[in-house]
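Structures follow.
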Structure P
Amino acid sequence: MNKLSLKLSFVVLCAAVIFSLIIGCGGGGGGGGTTGTIGGGTPTVSISTSQTSIAYGQTITITANVSNSTDTTVVFTISPQVVGLTQKDNHTVTFTAPATSTTYTITATPDAPGGQPNSIKIKVIPVAISITPSSVQLAPNGSTQFSASVTGNANTAANFKASGGTVTVINSNSVTYQAPATPGNYTLTAVAAVTPSAIATAAISVSNGSTGGTATINGTVTDDQSADLGGVVVQFYNSAGTLVGQATTASNGTFSAAVSSSAVSFGLSSGSINTLSEFESYTYGGLRYDPLITGCYAPIGTLQTNQVVQLSSIVVASQKNPPPPPPNGCS
């Protein structure tokens, strides 16, 4: 073999070695996975949930979906920081509303390098409670009913506690309160069963004064279609317009109220009338009254201590009839 042939063989051999090295290096990367963008775009994330306004204790699911990345993992954070955010998988969390009512921002950030975050705001509705009546004047040992209304949660029950006197539970929202024998100022506190942070208080004044004692007033509330109306609150007032007793009608429309003998008039609580079927207007003694008008009460005459009084029928205007005329009994 001459020198020229040897040189050519050497060149061919070197070229083959170099080519093998290039192929080997290019194929070596196939053994390990890498995270990359799709189409060269920036990783982004969309975030969604079924509700953006929830009540205390309610749980919702929040889902995030990553685009432009082979890595679909998402990191979730919440502000203000609060317990209640639970990650279920790499793109889903649940959020349980805490007792603190505010607007929370939940942010989803793609785990992929350069990922752009996205956020959603969730409002936690506050739990609130009110008590009716908010103040009352009673004679010693007199009694009346109180009711509480809880909003912001599916659990609308309330617990009641008095600083003096006796509380008897009617249902989860109502109690009968009997004043103590000793005159003085007392309170009845209603607390939402779902959270102790929701509190309402009623002021109770127990005094001999001009009240003399208590009387019992019985009656019936129906509508002008002869339907018995349950759940209607009948409230009794003295000459100064102070609430001195109340009662709620049973399912058959009847009520019995132990009230201060200073009571001279009564009215129906507008919020207790079912406005889907009835007008907020009622007739008593041939005259019409409107619960929406402050001080529009029907007279009951003078009461005596220990007297039992049977009122004539209280008739609410049904929506099966045309709207009633304006009231003509308000003094």
Structure Q
Amino acid sequence: MPSIILREGRKLNQAQVVELEEAIAQGAADALTLRQKLLGYYFGKESAKRHALVLWFIENEPDSETAGRPECWEDFMQNPEFYQAAAAAWEAQISRQPRNLAILRNAASFYTVDKLERARELLENAYALESDNPDWADRLAHLHQLKSQPTGSEPPVDPKEQYRIALRYRRETLAVADAEMRFSELGNAALLALRAGEPVAASAYARELLDTAPRYHQNWNYGNAIFEGHSILGELALDEGNLPLALEHLRASANTPGSPHLNHGAPDMTLANRLLAQGERDAVHAFLDEISRFWQDSEKLDYFRKEIQQGRTPDLTGPYPPMASRF
């Protein structure tokens, strides 16, 4: 498995790196594996050697799993010159093999970092070639959700329209998903429906998610399901002017054991943020206290709680630290 080999590469020391590079130069029979290890080692390091490895995989193994992994991605703003070289290499591969689904997938993954519109074109080409494969609909759903919040390098879009498109693709994946996969996708479907302006669908997906959750108590997504289902129902209650019900769902959303995403990522604070804006300071502070059981970003939590205690209204969904405190 490439992922295992790449992780092994991150444990290399400098002497081992030199040894592997010499073996490749001498034509080692396992040179592909050695290059994967070196790619893992150089991942996250701005290095000409890393750039050479990435280009090698794009030019020589463009349809491999390795070529589509984050180790072969690049941020345009971080290194425009290398990004352009890697993009040119991908475009050359696409030109030579425009119907190669693995190449389209890997190139789309590369462009998803900075060029969402190009990624969309490639994924739609793949979808047209293999529309019965739900992986393409899943990738397109994810991409259009990203496009709802464009970066400075992307043209302006209508966020609600992007959510509608994402929801259309998500419904395709739900239609063919087995029970466990459906459980893992319902939270995203509910969120997309909410943001797309389809409250009835959002409520139905969120309630199905919560109703289904007890069957998957040991599933990695269980904690997400509790948090997401109640958060979405809470927003819907607010939209209907039912503040007591929204507060009830806020409390229920925090009654989750957590998950890898909630523990180490960033829980969706939209419901709490909206309630804070309506003056529900005590309820939101209590919510932050409760999620401190699993959310490991104690610095951000402490900042939010201190701001609320001092009578201010921090943006729970905005950048941290806030812009004013960065200078």
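Numbers for the structure displayed
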| read-out | value |
| --- | --- |
| Per distance in nm of label points 7 Å out along Cα→Cβ at positions 216 and 256, the highest-valued of structures P, Q | Q |
| Relative contact order in percent (Cα under 8 Å, 6 or more apart) from the coordinates reads 12; which among P, Q | P |
| Test item: helix-only ellipticity at 222 nm (-39500 (n - 2.57) for each DSSP H run of 4 or more, over all residues; to 500) calculated as -3000, pick one of P, Q | P |
| If Rg/Rh (Cα atoms, Kirkwood Rh) is computed and equals 1.45, the structure in P, Q | P |
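Coordinate-derived values only; no laboratory data. Predicted model, so just to flag it, every value in this text is computed and none were measured. Cβ atoms are built from the backbone, for glycine too; each structure is taken alone.
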